[in-house]
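Quick heads-up: structures coming right below.
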Structure 1
Amino acid sequence: MEKEFEGKTALVTGGSRGIGRAVCLDLAQSGAKVAVNFTLNASAAEKTVEMIRNQGGEAFAVRADVSRPVEVQSMVSQVEETHGPVNLLVTSAGIVRRESHETLTYEIWKEIMEVNMDGTFLPVMALKDGMLERGFGRIVCIASIAGLRPRPNNIAYSASKAGVIGFVRSCSEALAPKIRINCLAPGLIETEMISTLDPEKRKAMIQATPIPRTGTPKEMSNVVHFLLSEKASFVTGQTYVADGGRVTLP
């Protein structure tokens, strides 16, 4: 059976855990060579690589802090020199800090913006010229429903994800038609990012969801797969919400 992404190289930032890991597994199962980016947790990245190889796929870990221009450029060069041009990019690296306006400092704001916004901007900018020159590029940036609704205790995180959505929207027109770029905005997903959530808050969020449960990383990777595939050949600049119905777009 032909694999959809056979012969393509994918780079997934934040690919060692959570949604990023699920995306890596999905792309490898579909034939892509997968670069699993991580910043600090090498063992988690190697675990992702091991899972892929055990399923017969091809993957390798690559370290880079995606908020640092020099490290991103070095990562891209390393991947492309060793495994060929990157055709598929998924920016999944991200952090969250729950702070009220009383406790939100500039240092916290800056840290979140560097990882979530710069960590999206830098990989896209590092790869776009090569994609344009070759006439093919598919990009998905992971945002959040936090970028679509008020979050009084997540001001910086919400702003950063709204920024990702705006960035993708503008890039879609600037880079078309050779590059398609879209967003995925997940809701409450079973990842480490929600592990510190207050149990009562979690329960209330689930009760406020028309499909009353948390989502899974696999369900998110299914959407990413679609957006990278030719099934979405007429889709660019969009934000796909996958949150069980908590937030809907017009």
Structure 2
Amino acid sequence: MTAVSVRTVRRVVTTRAGGASLPPYDSFNLGDHVGDDPDAVRRNRERLAEVIGLAPERLVWMEQIHSRTVTVVEGPVREPVPATDALVTAAADLALVVVTADCVPVLLSDDEAGVIAAVHAGRIGARIGIVSRVLEAMTELGARPDRIGALLGPAASGAQYEVPAAMRADVEKHLPGSATTTSRGTPGLDLRAGIRRQLLEAGVAGVAVDPRCTISDPALFSHRRGAPTGRLGSAIWQQLS
């Protein structure tokens, strides 16, 4: 009898608590580009790996630059993938990680095809089409939109994300559904609403949204609430069993 390996897609989103970083990065900061002690960041990343049950080298990080660049990875990489804002893989036991502090982390998977993705979708990246590029890359690896499920993680909410009226109009033109009004009655953006609409219109099977707002929730990092600050991590991987 031949043993059959089964893949289970796992996702995790971190908070500020439980790490080694000192204020203002306290304490579970996973960003290595915000001025935090590199040793503290290393220990925090090692702890994340331990908690999710993978070796530290099985976590893939990005040098995020607010682009629409998508990178396909086939195995562990020694350094953060340079100048990219999305990772896609068909490999098992390889965690793709996006770090954020108001931008939208997007985790995608076609469980049947065994293809996953992690996306950094801030205002600029979402506006210029990073999400559509990711769907194309996943499809090239055998995924189908009607089998893809998405999770949009904690991010700046429409009630708190205040922007100039001209910026709101510009983003709405490129990412319909994202324009809103804040709780103060000022022009705002709800990027998760725009991304959710974009994904559903592309035929994605389902989109779950974590409702937490990084700006208003002190348990989360927020660049808008107070910089300098740390970064949350959102990870997706296929556990082989």
Structure 3
Amino acid sequence: MRRKIVAGNWKMNYGLIQTESLIVELKKQTKSSDAEVMIAPTFTNLWHAFEATRRHDIEVIAQNMHFAQQGAYTGEISAGMLKSIGIQTVILGHSERRAYFNETDEALAKKINTGLENDMDMIFCFGEELADRKAGNQEAVVESQIKNALFHLEADAFKHIILAYEPVWAIGTGETATPEQAQEMHAFIRKTLASKYGQKVAESVSILYGGSVKPNNAKEIFSKPDVDGGLIGGASLKAEDFFAIVNAI
């Protein structure tokens, strides 16, 4: 059975006091969830968040990492550094990283390799922009991003990979893909995996939806057969909203 996951990406929000306060609220509400719950605070608060959730079901994850193990990369964070403070999972390829920091499929393939070398789990993000969707090229764009970054891997590597489909046009815009659009793309993603690795692998990989999930639409989106949870942005910064989404699983 595929993992059901709801991951909160806090992006560049909240200092230490706000982080600690939000975690206190989250811990009150996660005791009976059917989903795996993950949160991704800023780098400066990862250790504090990990310590605060050490004996709790919430997993603290990172928002990014570098592909090098170490070296002269000012301002970057390595997989080994993350693991040294207990972080086992990292988000890679988020649309904001691609857009604002020029992350390419090739660079992300190297990060994926580094994560596997360090026995880490990864949430790999991808998705089309509005112009792609309007031109009807969304499937070609998504297929290219997946193949360029992941199709050099052996099938066994997908035990460590969670996929997250992000329609870029629906992130932070208030727009949301309909549940039917989300299911259509998730089914296409699973078909793409099956074409290379077979149906068994394709059916084992969790695929999250990452496009403006809210408490009022989460249940319908998550009810679709190929949607295994969500990568949540703004709604993850409010405990009440986040766990309304978690409970929608």
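Read-outs: derived from the displayed coordinates by stated rules, not from any lab. The model shown is predicted, which means the values in this text are computed figures rather than measured ones.
Given a computed value of 16.1, 51 for Rg and Dmax of the Cα atoms in Å, for residues 121-224 alone, which structure among 1, 2, 3 does it belong to? Answer for the origin of the read-out: 1. Hey, semi-axes √(5λ) of the Cα gyration tensor in Å derived from one of 1, 2, 3 reads 25, 23, 17; which structure? Going label by label, the one that fits is 3. Here relative contact order in percent (Cα under 8 Å, 6 or more apart) was derived from just one of the structures 1, 2, 3, and that gives 22; the source is 3. Where does the value 18, 14, 10 come from, among 1, 2, 3, when semi-axes √(5λ) of the Cα gyration tensor in Å, for residues 9-88 alone is the thing being computed? Attributed to the structure labelled 1.
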